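Listed after this line are the structures, all set down as structure tokens.
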Structure P
Amino acid sequence: MGDFVAYNSRWRISLIVLGAVGFVVLGLWMVGALGEMPSSRRYSAPVTMGVGWFSILFFGLCALIGVKRFFDNSPQLRIGPSGLVFSSWSEEVIPWSEIADVTTWSYRRQKAIILHLRDPARFPGRGLSAKLSGANRMLTGGDISISLTGTNRSYDDAMSAIARFRGAGS
């Protein structure tokens, strides 16, 4: 069998972007950009405004990232006999000999593959993944968190490939 390769799924990314845009519109409504600002006896206007602006900024950024991913045709995850490459982390192959353990982390039915590296300094990340790596370690206990959300492959397929190739490499 060949390498396991996961690409971005345009329809899944489209759904993610639509959801993010929906929250941006909700935020615009909360700050009064779409008419009268909603009123509540429970929450004051500054709280509503703050939540609205947070929603606009956060989900607007999520939508922009989603649009960028929509047009990215490169492999997002490649698992093979020599190791794996997770493009959100780096373009460098992480050999099986450098992976001490592979575990799972899940939250609300969303599963992530967690890599525990022997020497994390040898495989520095880039971009947003690298900036959030400290929080990722505190949350998951691992060095690299791989999510297949928005790709054309499943978590179970990836774990099967890891078991197959990691077992062959050791």
Structure Q
Amino acid sequence: MKIIRFFTILIFFACPAWPGDSKLIDFDLKDQFDQSYDRNSFDGKIVILLGADRQGSHFTDEWGPTLADSLRRRQIIDRIQFVAVADLHGVPGFMKKMIKGFFPKDKSKWCLMDWDGAFPQAYDFIKHSCNILVFNREKKLIFQQNVTSYDPRVATTILQTIETSLKSMVTQ
């Protein structure tokens, strides 16, 4: 019995999270430029959400452009919306302005500032890593995994998940 329990636990922790009925949460957040976004800001697109705390942000910087290049080569990038989310829930209020100053000044590199930790709490973000979530056009979570260094196997799974979702949109 202990062996079965051990393997069940091992499989649970080794597999990416696939919450069956999870949807994109209701939110209203601003980026570092004070532009507001909510769950309806990305209607009609598949959303690739890359969420991280400060220690995991460099993994986001690696994964985002690499996935975007792959989607561009497949000529489906126009159906995708990348959304970066900074987990800032531990930052004291008096430091918010200073912290915002550390984010990119290029408006094309906007990032949602999650001061209250809504996303990390809703989707059980893993600290010190990049948490990748993919939502289909109906805002249903179809992929979730935390990552560190780039792994082509995980990237392939993400791309296949997106392509499958796009194909199902065509047949509906």
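None of the figures in this text is laboratory data; all of them are computed from the coordinates on show. These numbers were taken from a predicted model, which means no experiment stands behind them. Cβ atoms are built from the backbone, for glycine too; each structure is taken alone.
Here relative contact order in percent (Cα under 8 Å, 6 or more apart) has been calculated and equals 31, so which of P, Q was it run on? Matching structure: Q. From P, Q, which structure was percent of Cα pairs over 19 Å apart, for residues 81-152 alone = 44 calculated on? Going through each structure in turn, the value belongs to Q.
Match the computed value 5.6 of distance in nm of label points 7 Å out along Cα→Cβ at positions 41 and 161 to one of the structures P, Q, and report its label. It traces back to P. Each of P, Q could give helix-only ellipticity at 222 nm (-39500 (n - 2.57) for each DSSP H run of 4 or more, over all residues; to 500), but the derived value -11000 comes from Q. From P, Q, which structure was Rg and Dmax of the Cα atoms in Å, for residues 49-112 alone = 13.6, 45 calculated on? Derived from Q, not from the others. 1.07 is what came out when Cα Rg over 2.2 N^0.38 Å was calculated for one structure; which of P, Q is it? It was calculated from structure Q.
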